[in-house]
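Asker: Multiple structures follow.
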Structure P
Amino acid sequence: MDVEEIIINLKILEKLDKNQKLVTRGSYLNIENRSLVPEFVRRWNRQDNRHESIKKINSVINFAMAYIKEHPDDTTFNVKEYLENSKTGISNLKETYSICTQTCSRLDVLIDKINNFLEDK
């Protein structure tokens, strides 16, 4: 994943509001749009679900951390800032899935992972 792809995905995460879900198919994350077709039908058709969303978010986070480690002095792309800001959307996703303890716990782990990484940098 190149740096632009990382930044775009982190910015999409940052913009995720409560009660919105992610589309994880393709290179970029996207936010599920409202439609006449019920959301569960669209997600089923794309084979998209919360497990896939968390896997994709984790992948983006891992690529962002690897980029920061490999380019510690890079001031052109402030990936650290984008990574920090992505926690907003992840927290909102937690609210979206608040009735699922497992999903909330997995999202908590991702937020903790970001916090621990950024504390060390």
Structure Q
Amino acid sequence: MPWIDDPQIALRVLCGIWFVPHLLGKLMHADLAYLTFERAGFKPGKMFLYATVAMEALAMIGLVFGVMPKAAAGLAAIVLAGAAYAVVKINGSNWRWQKGGPEYIVFWALCCVISVV
């Protein structure tokens, strides 16, 4: 597999694959997920839920398959910035992910961008 030989491409693919559980979680638990959006101030929650699912799916496809990867990474970073905002809004200003902070989300967003520059 040629993408394994290039660390930057491998990072891009992994960044895309990490969206799979997030997408599945949102879709399988949409009845609860939309409430999280509303708690973060994104109303109507169902609209933001499905818009986020669509953006994450596009970012995932672009990153994994190399389809417009820079646009996909930008879209991923935007979605993840929204997620980081939501985490801080709901959980307070903790940085560490163990305390409900955005540390992991910010790291993931940076990896998405780094994977295409």
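Bear in mind these aren't lab numbers, they're just calculated from the coordinates by the rules spelled out. The structure displayed is predicted, hence computed values, not measured ones. Cβ atoms are built from the backbone, for glycine too; each structure is taken alone.
Asker: I have 0.60 for FRET efficiency 1/(1 + (r/R0)^6) of positions 75 and 99 (r between Cβ atoms, R0 = 30 Å, to 0.05), calculated from one of the structures P, Q. Which structure is it?
Answerer: On the way: P: 0.10; Q: 0.60.
Structure of origin is Q.
Asker: Given structures P, Q, which gives the highest value for relative contact order in percent (Cα under 8 Å, 6 or more apart)?
Answerer: Answer by largest value of relative contact order in percent (Cα under 8 Å, 6 or more apart): P.
Asker: Continuing with the same structure: If helix-only ellipticity at 222 nm (-39500 (n - 2.57) for each DSSP H run of 4 or more, over all residues; to 500) is calculated from each of P, Q, which structure is the one that comes out at -22000?
Answerer: P
Asker: Here is a further query. Consider the structures P, Q: one of them gives 0.95 for FRET efficiency 1/(1 + (r/R0)^6) of positions 67 and 91 (r between Cβ atoms, R0 = 41 Å, to 0.05) as calculated from the coordinates. Say which.
Answerer: The value was obtained from structure P.
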